[in-house]
Structure 1
């Protein structure tokens, strides 16, 4: 949250009827405007969203049903940041009815900033992300830790994520990776932004679980911190790997998707 300081100035009016008062006003220095408060180096934000389906890397985490999501972020002007993001989920229970883990909690921290090469300005982002699923279940546990690094220019950003642990419960999948290319292009009318994305999830030692996902859509700024997004999402994920065991639904199918978000 950017803070704007309010400058307060004092103006002294002196009567010209008495010379003594006029002389005093002449000798006295004019009052200076109050110095503006320096902008805070700290920024705190929060967000809450309602989505038609929680799609993560193209795969539904809620059995193609709506989810509620939200998080908190802190950033410093140096580029350092930490945050937490959460969402309702059902995929763990959908895969195994003995599991009770209805929430995903993500914890992350990193550093992002900009740099210039000649007249071109680039931005980068380096960090670590922990996916945590509170609840009761047996091994394999889905907890996952990833390192990520990204670089962008203008509206385009390329990001690479690398798992330090097994990936979301896939056996022997340490060192899996995800490559994400995203573009968010302002359209300069109706406060719309064009969104496009393509990604590839490589699951180590499991080619059946590796796949490509893509998305195309628009985001509308509604004002007062609200935004509306609609998109088409799809994948080429194999049904044998991404069909819900208990529900029998293919979680990587093409679909229309929508969200409404409030940022504080």
Structure 2
């Protein structure tokens, strides 16, 4: 029986090998390769000229992730306090924008933020001067927050809604205030959801290229734009593009390991 059940896993293993493991292996080979077919570290030594792109990408992704936490955590907490029927409706509203194509959602923000867009027209109607919003770092962050906010809300909501309410009652019985209950019980226990949300927001934000091209006007190159340029653009160099992608992947993995380590420490502190 066990052997038969193992057979069911083979299609998944094959899928992972072909579409996850094999592409990573190809990226590693290209990152340490050259047009002549030899082994080299030149691709990594040339990346120093793109240090501003790395800094800008991680900075904007970090800011977008912080905004998602500030907006997503209160929303998730409010959702968890509603009745079961209301929770279903509100969660549906959170998911509703995701039913629309990612590209179309970003194009919609272009029409809202452009110099003659709806927002500036409303500002003009009430006697205010138009504001430069499109083709700015703020527009890129706004696009990231809008597109990835549900990925922050849902993991946090899932964790908070399943918390053992007896722990909250015990803290209240011991004299903890509402703020104390949140700070000492609810927030530490919800950290797994927060860390999952950070992962699901930060990783796509740091590697995005559509949002930076449409809402940033192509003026602010991010890592995703750089990789696309090296693979598909005029500066065709898949070896350098693979090196950039590999370094970005390693940096992201290190940051995620640090966050997970932090989350484990917080959970142990709560247990103590």
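Determine which structure produced the value -1500 for helix-only ellipticity at 222 nm (-39500 (n - 2.57) for each DSSP H run of 4 or more, over all residues; to 500), calculated from the coordinates; the candidates are 1, 2.
Structure of origin is 1.
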Out of 1, 2, choose the structure whose coordinates give distance in nm of label points 7 Å out along Cα→Cβ at positions 92 and 116 equal to 4.8 when calculated.
1
Out of 1, 2, which has the highest value for distance in nm of label points 7 Å out along Cα→Cβ at positions 132 and 220?
1
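A value of -0.96, -1.31 was derived for log10 I(q)/I(0) by the Debye sum over Cα atoms at q = 0.12, 0.17 Å⁻¹; which structure in 1, 2 was it taken from?
Working: 1: -0.83, -1.57; 2: -0.96, -1.31.
The read-out comes from structure 2.
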Mean count of other Cβ atoms within 10 Å over residues 84-91 from the coordinates reads 12.4; which among 1, 2
2
From which structure (1, 2) was relative contact order in percent (Cα under 8 Å, 6 or more apart) calculated, if the value obtained is 14?
1
Here FRET efficiency 1/(1 + (r/R0)^6) of positions 44 and 244 (r between Cβ atoms, R0 = 25 Å, to 0.05) was calculated and came to 0.10; which of the structures 1, 2 was it taken from?
1
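Just so you know, all these numbers are worked out from the coordinates, no wet-lab data involved. On a predicted model such as this, the values are computed, not experimentally measured, just so you know. Cβ atoms are built from the backbone, for glycine too; each structure is taken alone.
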